[in-house]
Structure 1
Amino acid sequence: MASIQQLQQTLKLTFGLVPVIAGLDKFTNLLANWTDYLSSFMTGIVPLAPEAFMKAVGVIEIVAGILVLVRPLIGAYVVMAWLICIALQLVMGGHYFDVAVRDLVMAVGAYTLAQLTRLQAAGKA
């Protein structure tokens, strides 16, 4: 049976590495054409070309992932909030509801990482 520390470490690696990989892919579009996920609402209010905006998003995701790896309590909350924002943006766009739901589930996982990290720091895990 896995220990709480093993579970926390698994979530830490997941929510650290996945945002870094997704962020790096914003520069290459090997995994997806990321601009397809931008709602018309977002493209209407952001004063950047969609490609430039997604590169900025990539930088934010890389920083968030590194933050999870270095400071998992803070980083997990940042990633959780980021995933919720992405889900809301997708819902506002009226498309990709499946991805929005997946991101909300991932946000719950990031919250779980934050709580496990908090318990571990308090010596309760």
Structure 2
Amino acid sequence: MPTLHHVNLCVPPTIRDEAGDEHAGPDAEATWLEALGYRRVEAGPEIAAMAQVHWFEGDDGTQVHLTVDPEHAPSARAHTAIRLDEALDPIVARLEDAGHHCNTIAFDRDRHVFANDPAGNLWELIGPLAD
């Protein structure tokens, strides 16, 4: 039976925030991933020799890998979806407090919150319907 091990997302070397300040792309993405509950893990020397990558892991063992790509162009439709269950509301609050726009819809008996990370990658955050 297949199980998801990781997703690899590209990020630009630098990201310009709404104030016009530039930040390292991987650092801006790390802040986003940490808000979602991921923690940094070491990629190992073999992988680090191949590309500039940054790895993050969730409590369930799934990983998000970030690869720096100077030609990064986020897709308007492709996205990464994660189930947050009861953690959805506090995580969405953290993201909104940090200035990220979140769009919420309900279907399939769940709430689905869509938001773009600092690099423009689209995320779908899934949890229970609000009371």
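None of the figures in this text is laboratory data; all of them are computed from the coordinates on show. Note that the structure is a prediction, hence the values are computed from the model and not measured. Cβ atoms are built from the backbone, for glycine too; each structure is taken alone.
Which structure, out of 1, 2, was distance in nm of label points 7 Å out along Cα→Cβ at positions 62 and 94 calculated from, if the result is 3.5?
So the calculation was done on 1.
Of structures 1, 2, which gives 1.5 when distance in nm of label points 7 Å out along Cα→Cβ at positions 14 and 54 is computed from the coordinates?
Clearly, the read-out refers to 2.
The value -5500 for helix-only ellipticity at 222 nm (-39500 (n - 2.57) for each DSSP H run of 4 or more, over all residues; to 500) was derived from one model only; which of 1, 2 is it?
Answer by label: 2.
On relative contact order in percent (Cα under 8 Å, 6 or more apart), which of the structures labelled 1, 2 is highest?
Sorting by relative contact order in percent (Cα under 8 Å, 6 or more apart) in descending order puts 1 first.
If we compute Cα Rg over 2.2 N^0.38 Å for structures 1, 2, which one ends up with the highest value?
By Cα Rg over 2.2 N^0.38 Å, the leading structure of 1, 2 is 1.
Using semi-axes √(5λ) of the Cα gyration tensor in Å, for residues 30-85 alone as the calculated read-out, with 20, 18, 9 as its value, let me know the right label among 1, 2.
This value belongs to structure 2.
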